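Below are structures written as structure tokens.
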Structure P
Amino acid sequence: MTAPRTAPARPFRATLGRSVALFSAFRREQTDPDHFYGTLARDTVAQLRSYTPLDGAVVVDVGGGPGYFADELRAAGARCVCVDADSAELRLRDGEPPATAVLGSALDLPVRTGTVDVCFSSNVLEHVPDPPRMAAEMVRATRPGGTVYLSYTLWLSPWGGHETSPWHYLGGRYAAERFARRNGRRPKNDFGRTMFAVSAAEMIAWARARTDVDVVDVVPRYLPAWARPVVRVPLLREIVTWNLLLVLRKR
């Protein structure tokens, strides 16, 4: 009797306990990245499975870096290619790029039009200078009927400045300069160079204006299900949502 190809699927539930576990893991991002990113990847794949089947699906992980998400996607039965523009990020975990990794820009994906079942990206959009262009590339690469999973950190959220938070509330450049003065080096997430301000309003409007996708869901990715209505409240959503998830289906 042969072993099953895929990891057993577990139902995804956006509970308060799940939110607490994610934020607890987040506190260990710097000291134990394997724990944090492994926890997040498992949770994310469970969430993605609630929107689309993954067994046998062709998935592109845009900006996947060292491959935590790609590993979990493969465990779920997907055939996954990781695309990242930074060779150093691809080598972060084991000193070698992940299997089936491709060096390429999120703004010009090295993927043929309409060829993937799922185009996936977690926390990359805030690191590109033209977020709508990256999102449009993800839509372009996806086949009709396929799914786009796009999540990103909102600039006005408590972690909008990443390691320069909460000083980003006084301006991104100020926060980056303050970090450099205090640490003797530029932040990895350097405003205007490797990190940019992206709002919920901008990308929700972008998605709803597209004629080639249906908006399946707009949710606060890390928050409990009962917090979903916050994304409908202008300004408040920019702060409280923390991380916005857009799920689109290609027409």
Structure Q
Amino acid sequence: MSPPLRILHITDPHLHEHRDARMRGVNTDDTLVATLKQAMADARRPDAILATGDLVQDETRGGYERFRELTGGLGLPVYCLPGNHDSPDLMRAVLSEPPFQFCGVAQHGDWTLVMLSSFASNEAGGVLADPELEFLERTLASRPSGHCLIALHHQPVPMGSRWLDGVALRNADEFFRVCDRHTHVRGIVWGHVHQASDRERRGVQLMSTPSTCSQFKPESEHFALDARPPGYRWLNLHTDGRISTSVVWVA
């Protein structure tokens, strides 16, 4: 069998226009640099990078230009989608030329990657607007063979944390109705929650990935930070549709 498609999933770096800026005491530029350094030193390099939102904290063009600087020279496709702290218009303007792609579809052999925007203006939670759901339906229907991985920013399932589940994907039921009509959906991955999880729903693997900066304490009723370090996820997409995955914490 061919080797699996290897995706480096990073999320929620929360960069700023100024590299010395901090968020909750963390220099987010330093943590993203450390994350990329460790991941790219892995024995097997990724085939692509998937970045699922909150790339920038302060909605500045300079923050996106810094992300472009850090990832654009790695010789890999970089797939980006917006989170609630992002400016989708700025992200699209800065991160649309190769090797970058803003949302949309990417095809790698038998695997289709679908990147959705759950951004909702002036909201911490998210929603997949009708055009996004229609795009997802069309894409899945037009590629009935092979396998599909869907990426978005907001969690479509509860995380067991009262405050965090209050800012989840508001129309998750509609999203899953589309997914459930297509048996070749193999996995769904997201950011936003600043913590790792891996579960299954109707044969589909559901995964959240830690932030490249700081983490939220799991199952917390109120906002609380975890002591975990920055993290990232490896996604190995096999030709038979299996997904093998692991979360790595930055030393």
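Source structure of the calculated read-out (distance in nm of label points 7 Å out along Cα→Cβ at positions 17 and 177, 4.9) within P, Q: P. Given a value of 21 for relative contact order in percent (Cα under 8 Å, 6 or more apart), point me to the structure among P, Q it was derived from. Source structure for this number: Q.
Taking distance in nm of label points 7 Å out along Cα→Cβ at positions 89 and 241 as the criterion, the top-ranked structure out of P, Q is Q, with the highest value.
Each of P, Q could give distance in nm of label points 7 Å out along Cα→Cβ at positions 121 and 145, but the derived value 2.5 comes from P. Which one of P, Q has FRET efficiency 1/(1 + (r/R0)^6) of positions 33 and 113 (r between Cβ atoms, R0 = 41 Å, to 0.05), as calculated from the coordinates, equal to 0.75? Working through the options, I get structure P.
Suppose Rg and Dmax of the Cα atoms in Å works out to 16.7, 47; of P, Q, which structure was it derived from? Structure Q accounts for this read-out. Here helix-only ellipticity at 222 nm (-39500 (n - 2.57) for each DSSP H run of 4 or more, over all residues; to 500) has been calculated and equals -6500, so which of P, Q was it run on? Structure Q accounts for this read-out.
Computed from the coordinates by the stated procedures, all read-outs in this text should not be read as laboratory data. Keep in mind that what you see is a predicted model, and the values were worked out from it rather than measured. Cβ atoms are built from the backbone, for glycine too; each structure is taken alone.
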